[in-house]
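Structures for review follow.
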Structure I
Amino acid sequence: MILLAPASVLLASLVVAMNPAPEPHALPVPLEAEPLLRSRPDLFGPLLADAPTFRLQLLISTVTDTPAGPTITTTAFRADAEYLYPASTIKLCAAVAALQTIQDLNAAASAPNLPAVSVDTPLALFRAGDAAPPLTDDPTNLSRGDDHARITVRHELRKLFLVSDNEAFNRLYDLVGHRALNERMHAAGLPSVVINHRLSDGRSMADNRKSPRVDFRTPPGPRTIPARTSDLELANAPRGGLAIGTGFARGDAVTPGPTDFTHRNGISLLDLHRATVMALRPDIDLGLPGFGLTPEHTALLREAMTSTPAASPNPLYDPAPYPDDYVKPLRPGLARALGGEPPPIANKMGQAYGFTLDTAEIVHAGRTVFVTAAIYTNADGVLNDDRYEYATVAEPFLDALGEAIGGAMLSPAPAPLPATP
């Protein structure tokens, strides 16, 4: 069962996701979460004063576990008021779809001569249009078989969450395929998902719709997913803000004019929030089909999304460049609010083109809070110039948001929130 406060938050978001209005900023701007943001006027005040420029958006849900089952109550600030580039948060969809692919292969394994596969089955990744031998080795995987560092779904999934590894996302993209990756998310009840391209990979959109052959290397012979070419053409809903920036940098040159994000990856803030809830708490009824992951796969996702790089036994990461709060921007603020070691945070952060997003579940003292937040910081307006106010605005915003959530929602003595004027 899902409880929303107020109901208009969910209704308005559903209208945007399923029947998007062409006018920019057509979604009403709910302010139910504004008291939380007003709790830190020193940092949040300037952002609130110019929220559309920062594309500031926020969803917060609290979970109440009752004998009749869990309920979830959600408040929002400017949720889905304009397009957000999801950056690496879209990797959550690939991780879920890869696990669904394994489950579907095993559902068909009852047929003769079809061996079962798992997240630990070695993979062979072929390269489209290339006669070279397939990729089978991953030197970062310390769990070796036959003295061989294997590529496996478990290992790629862990890299994807622990350090937001782009290659791991691209490998899972190849495994699932462009069409299936999108259709699996739509079938789960996330209609706004658009995954049109790999990350940090300069292929054309046409090439991004191609996926190579992938083998699960099972004895006595492989389970093969053949090469695929998707004819699925997707575009982001025409809400405001798809034309971004004042120029695009290529080397030392800047091409003037905004960049059209119509065909870039996309997901609404509401759907990203729902995806996080469905992945980590499938027992919560959101009124959607959901992902249908097994308890084992749900546990694997939770472990990978909660772990920190320094605590990982496989792969191993140097704690100097990968501290405990690496890709966990809420963690320092939560630690300050709650004192000592912060609570477990299962999350996926993304940062690119000036956009910084985080979608997370925080569990502390029997309380569960889901938070999905986004901000855009690009004062010079130029994309791809690596001059974004991540360290001075975006990351301090999420740090302070963690502190505000910890103090107001997770502390034994919650701090009172200022009244809405």
Structure II
Amino acid sequence: MGRPIKKKFFANLNSPYQDHATGGPTGEGGESLVSVTINTEGSYTAGLPTVSFGDPDLFSGVRAQGIVHGHALSAATQANGTGYRVGDVLTVVGGTNVSAATFPVANITTLGIPGITNGGSLYDINSPTDGDKVTFTHTNLLQALRVRITAVNGSTATSIAVEQPGIWTGTGAFPTSMKGGVGGFTAATTAKVSPPGDTNGNGLELSFTSSNWGVYSFGTVAVQGDYTAMPANPASFTGGNGTGTAATITFGVSGIALTNSGSNYINAADAAITFSTGTATATSVLGNVRDNGLAAYAHILDGVEGALVDIMKQESSRRYLVKEDNGVQGQCRLVVKNTGDLYPGEMILIATDTQGCTYWVTKLTARRAYLTHRSSAGTGYQVIDGGSAGWNITGAVTGYVSIASV
């Protein structure tokens, strides 16, 4: 019968597709991916994973390919920086992205040793490590600031050490001063330990500059961004009122951009998605995006006259096993007729030349289509009646006709 045509030109155009697991005829067709559903984002700090897809089961199918996209989920402070304020919105630096992630500053913390504006009076110390302690509280202090008196002049504090940094949650400008009874602050004195002292020390006033405040924690991500490559952790930031903060950014898989939708998948399980690392999971969504197949019209015994059918198997250069969308199958041979005149067991294929003239295909091999004139157009037929030409399904060119496909 000559070299058979390639199976990629067979197509299961009518869903449901042939179930190859049953061992039945293996006509080609199937579907491509139209999208991917992310089921579990996973958690990534060292880089986004790569993705791979399962192989299609059908002959000549192409494996789908895609690029993982990720977005930021959370930020854990690694460097406080200085000068930041609660509510500053900071933009993550680095990575390869369509849009960058941003995070608000949720809390700031005291850094270093604040200055002493007023040393107060009646403070006692036994040694630099055993002096009165002063604890500053405020409704906006998530964690109170506690300092220890390490030196006095008489009973006036001249030097302090920080035992517990303060964590400030108030928006706007950070405090530049802390003094009991001023600006909503309270100050409570705890006596030195040995020998026991009293708690009558009072009046200590501390001063702060921007270098005494840095990021303690970040809030819920404001903009998750869209990344194909994560920034290296710990990541730095731009924006806000300060400089120098850094954080470990945790990313999740937000989607997969298909670079090749693949072909000839029968079901989503064939196109199973595997990520190279981590716990992300996803499911392929198939649709009717597929390679075109030959558009054959046939009259199968007990079938519909002139129905569009799937070529399931080539029996010879003129005879094929075909199937209707209702599942009816049968062998049909190529004839020279219109669709409304077909008898059971007959089928037609239509070809078109560069002038728009059409032909019935009477015999088909891998390289040649044997043709009978059907309708003339343009400057006339480009192939003699009963002659042959090369063929494709993408469009007629000189020396080639295009056979109708869907």
Structure III
Amino acid sequence: MDRVLAIILAGGQGERLSILARERAKPAVPFAGNYRIIDFTLSNCVNSGMRNVVVLTQYQPLSLAEHIGIGLPWGLVPPDKRIRILQPYLAREQGRDWYKGTADAVYQNLDRIDQKDVDMALVLSGDHVYKMDYMAMLDLHRENKAEVTIAVTPLPEDELSKFGTVTVDENGRVTGFQEKVKKPASNLVSMGVYLFNIDLLRECLEDAAGNSQYDFGKNIFPKMVSKNNIYAYRFEGYWRDVGTLHTYWQTNMDLLEMSSIMLADTDWPLRTQEEETPPTMISDTADVTNSLISGGCVIEGRVEHSVVSPGVRVAKGALVRDSIIMNDTAVGRDSIIDYCILDKEIVVESDCHIGFGEDYRENRREPGVLNTGITIIGKGTHIGHGTRIGRNCIIHGNVAKTDFPDTEIESGESIRPRARVRRRK
């Protein structure tokens, strides 16, 4: 794949992930204990033989840039391989602005990614979880003498309206593309994986320049279907777009049932920026079932059907169930964490119960995000002794235990940190 350039779109704000993506880009959100979401796409590139990768960022790019670095964990280092991180910028020429959509992100970087030694561009989403050999897609593209190949996968009927859907003929040629319609004509959804002949990519992006939305699914493909040679590459494996809080939680839970396939496959390794951690300690008082436990953890309580990131401590008598606990969080003695997502560096003191009761009222401030019962706690929050927090709650980052108005927070409520008064020195 020496003459193929991989372009990873990693600038998403991730509003439907709520506070998990407030201070970091969606592809940089921690996932499955040791990883970040973008690790799946990056690993697919490396395992498929990609040598030239560009990552397009925009929203909160710092944590993503720090994670990727010079690409050492993925072996993407010069002189034979390379990875570049490109951010939007303002220039003297008119028209430079923040990206208006996926196609605009690529268009604004054409002068930085258009290379003489590149024949094709593989455009990828940085926030999807799947394991795919792009070489098989490239082979089909060449066999069909296609101008564009779109990776597709079948999904259940109740999920189709969330995605672009593709209709194909008996030869696999794309005959229609519908972007997020209520009653699509096909059950094949676009995976956000597009292989373009580079000349055609440049041409269609320049033709669409200036469109207010400027997105591949909305503005590019529906117009190309009738005049260009577009084929579908059908993918039958596991694929998830982790764009919502519930799908993020569910995908983590799915890996508990298939971790050997997605995480521990030596033939298709999932690579990441490794942390130096001591061995995990599971004491004689611990009880761990069907969970992912990362390095550097100390488990003295019970962990059931959960994902536990590096450096987490679960004290004696504590219970973590159906939850995701991120790095360096401490769960105090006799506390319960039930159907929750806890971000990094959280302190939960003793005798707390987070995710309690049968009241599943949706969150008052973010009803479209928190409505399935998940409670989320932001990075750096400190929860005091005996605090009870219901379902669909949001506790923002850096909330101190003195910021809680009461020791019991009802379902559907949100807590923000109070303004701190700065004293003069």
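Quick look at the numbers
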| quantity | calculated |
| --- | --- |
| Which entry (I, II, III) yields the derived value -4500 for helix-only ellipticity at 222 nm (-39500 (n - 2.57) for each DSSP H run of 4 or more, over all residues; to 500) | III |
| Origin of the derived value 5.4 (distance in nm of label points 7 Å out along Cα→Cβ at positions 207 and 383; candidates I, II, III) | III |
| Ranking I, II, III by Kirkwood radius over Cα pairs in Å, for residues 71-310 alone, the structure that comes out highest | II |
| Winner on Kirkwood radius over Cα pairs in Å, for residues 151-278 alone once structures I, II, III are ranked, highest first | II |
| Highest-scoring label, criterion being Cα Rg over 2.2 N^0.38 Å, among I, II, III | II |
| Source structure (of I, II, III) for distance in nm of label points 7 Å out along Cα→Cβ at positions 143 and 167, computed value 0.5 | II |
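Each reported figure results from applying straightforward, stated rules to the coordinates on display, with no laboratory input. Computed from a predicted model, the values in this text were never measured in an experiment. Cβ atoms are built from the backbone, for glycine too; each structure is taken alone.
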